[in-house]
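Nothing in this text is a laboratory measurement; each read-out follows from the coordinates by a stated rule. Quick caveat, the model's predicted, so the values are computed rather than measured. Cβ atoms are built from the backbone, for glycine too; each structure is taken alone.
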Structure 1
Amino acid sequence: MISCETQGASKTVARRYLRDMGVAAALYMASVVAGALIIGQLHPPHWVRIGLALAPLAPVAMILRAILVLINSVDELQRRIHLEAVLIAAGLTAFGTFAWGFLEEWAGFPRLTAMWILPAMMVLWGLTLALVRRRYA
C-alpha cells in the first residue's frame with residue numbers, strides 16, 4: 001500500500017513520506033502500549049487516564065499531515081485519484097457505520113466503539129485507491 005500511495009511523487013517526497021509515516025506509526029504504537037500498560041498496572045487518577053487516552057491522537061495527526069504533504073506534492077491527476085478514492089472511502093465508511101448503528105439498535109448486534117471509524121476509512125481509502133488507479137491506467 002505504501003508504494004501505491006507514493007506513486008507519482010518524487011523520490012525525495014516519497015522518502016519523506018515514508019520517514020514521517022514510520023516515525024508517526026512508531027509513536028502511535030508506543031503511546032498505545034504505554035497507555036495500556038500504565039492504566040492496567042498503575043491505575044492512575046482519572047485525569048491521567050484522560051491524558052493517556054488522548055495521547056495517541058498526536059501521532060494520528062502526524063500521519064494525517066504526512067498524507068496531506070504527500071498529496072500536495074503530486075500532480076493534478078494523482079490528486080484527483082486520491083480525491084475520488086477518499087470520497088468513496090468516506091461514503092462507504094459513513095454507509096457502513098450508519099447501517100451498523102441500525103443493526104445495533106434494532107437487531108441486537110454488538111456495540112462498536114467509534115475508535116474504529118478512522119482506521120476503517122483509512123483501510124477503505126487504500127483499497128479504493130487501488131481500484132480508482134486501475135480506472136486511470
Structure 2
Amino acid sequence: MEFEFRFEGNLAEDAELRITDTGRSVCRLRVAHTRRRRDNDGQWQNQPAMWVDVTAWEKLAERCAELRKGDTVLVTARDDVRIWAFQRQEDNSPDGRLQVTAANVALSLRFRSAQSVVPESAGFADEPTSHELEPSL
C-alpha cells in the first residue's frame with residue numbers, strides 16, 4: 001500500500017542546504033499552510049497556520065536550495081511522516097509539529113510565473129529546443 005501526503009504552503013524562510021558528514025545533500029524547508037474560510041458575512045478569514053518541516057535529500061535537496069522565503073510550494077511527502085503534540089510553555093495552549101520527507105517539491109504558479117531552466121549537466125544540452133525544431137514535410 002502506498003501512502004502519499006500532499007499540501008501547498010508558503011516558505012517561511014529561505015531554504016537551508018547542508019552537506020552531511022557522508023557527503024549527502026539535505027535541504028530543510030519551513031512551510032506554512034494556512035486555511036482560509038468564509039465567515040457568516042462572506043468575508044475571508046485566515047485559520048491558524050499549520051507549520052510543516054520538510055526535509056529533501058540528494059538532487060531534490062540541491063534543487064530546493066534555490067527556493068526563497070515567500071515562495072508558494074506544492075509538496076508531496078513520502079510515507080515517513082512524524083507528528084509531535086505539546087503544550088506551549090508561555091500559555092499552556094496546545095500546539096504541534098509536523099515533519100515530512102519530500103518525494104517531490106514544486107513551485108506553484110498560481111500566484112506568479114516562473115522560468116524553467118534545464119542545466120547542461122542534465123544531458124539535454126545537445127538536444128534542440130522546441131523552437132529550434134524544423135517542421136517535417
(message) Given a value of 17.1 for Kirkwood radius over Cα pairs in Å, calculated from one of 1, 2, which structure does it belong to?
(response) 1
(message) Between 1, 2, which one scores greatest on relative contact order in percent (Cα under 8 Å, 6 or more apart)?
(response) 1
(request) For helix-only ellipticity at 222 nm (-39500 (n - 2.57) for each DSSP H run of 4 or more, over all residues; to 500), the calculated result is -28500, so let me know which of 1, 2 that is. (result) 1
(request) Compare mean count of other Cβ atoms within 10 Å over residues 24-31 across structures 1, 2 and report the one with the greatest value. (result) 2
(request) Could you tell me which structure in 1, 2 was used to calculate distance in nm of label points 7 Å out along Cα→Cβ at positions 16 and 32 as 2.7? (result) 1
